[in-house]
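Every number here is computed from the coordinates shown, using simple stated rules; none is lab data. As the structure is a computational prediction, the values presented were derived from the model and not from experiment. Cβ atoms are built from the backbone, for glycine too; each structure is taken alone.
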Structure P
């Protein structure tokens, strides 16, 4: 897999064998959507896999990225990719369950401007993690969530302060973009 845009465009990244990475077409479309949001953003790549989404974000101007995955093999690949791209000062890989890490970020007062969610499909995880992020509020004011799911995965149009502002379908995959509103309900 390659980084498709930004300062690391064309650079290869390794992908663990056991994961289903976001396709190049879907990733490129996603970054067309968030191109203005990602610049100077603090990014969280939950269910990081290879780290492709967070690494692409840094390549496009994000100030930092945190990668979370429950697979030690995936985190080794993420760490290798971070090292190969010379991004150790901007990127950090953390082992653990996404739902628990959200609570940890809240406890430390850490917030993110943009969160990528690419959980395993068919397991109902997306809905759970969207609810958890809404509950623990680790997104900066007017931040965004970008979620990837299978066409039949369940999700809501609203999770607390987060409203679905865009849904795109690519074959059997969906990209969902949620925006956080301010407390008055204005977006």
Structure Q
């Protein structure tokens, strides 16, 4: 059965036009970058259709967060959008896509990250494991949801990741190297 990510977004975001437009603009850019990356690593056997669909759906949970700048007026902090998205997509029967949602936040979250930062999400490792999860996770870092929606250069991405600590930058660099994205 073919999944139509944009139909799912339109159905679940009905009446939330601003959030939907922001989500679609960002997610289309992430999907394009994800496919670009995937095509450079055929030896990793990436599932291109899953990557395209999951990239379009990776931020679907943002609607239920408190992010008015994104047109989202939920009650939960934005850090919850991955876990929320996982739940939404599991209800749609899209388990692999749901895991991409949960595991794309930052360069992945460990149970230690969640505990130490006091994030209001389940205390478990949420690290990208499959090649598809890793590709969408990395591609997402190259695009903002607001302002300049063009692709960020690698060094700008690395600087933004480094703000979360050297360990996160090392994790990003390992994923980037695996996917043939050498720091510039």
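Looking at distance in nm of label points 7 Å out along Cα→Cβ at positions 15 and 159 over structures P, Q, structure Q comes out largest. helix-only ellipticity at 222 nm (-39500 (n - 2.57) for each DSSP H run of 4 or more, over all residues; to 500) computed as -9000: which structure among P, Q? This figure was derived from P.
State the single structure among P, Q that was used to calculate relative contact order in percent (Cα under 8 Å, 6 or more apart), giving 16. Source structure: P.
Comparing mean count of other Cβ atoms within 10 Å over residues 95-102 across structures P, Q, the highest figure comes from Q. Here mean count of other Cβ atoms within 10 Å over residues 55-62 was derived from just one of the structures P, Q, and that gives 27.2; the source is Q. Structures P, Q were shown, and distance in nm of label points 7 Å out along Cα→Cβ at positions 7 and 167 at 3.8 was computed from P.
Supply the structure label, taken from P, Q, corresponding to mean count of other Cβ atoms within 10 Å over residues 23-30 with the calculated value 15.9. The value was obtained from structure P.
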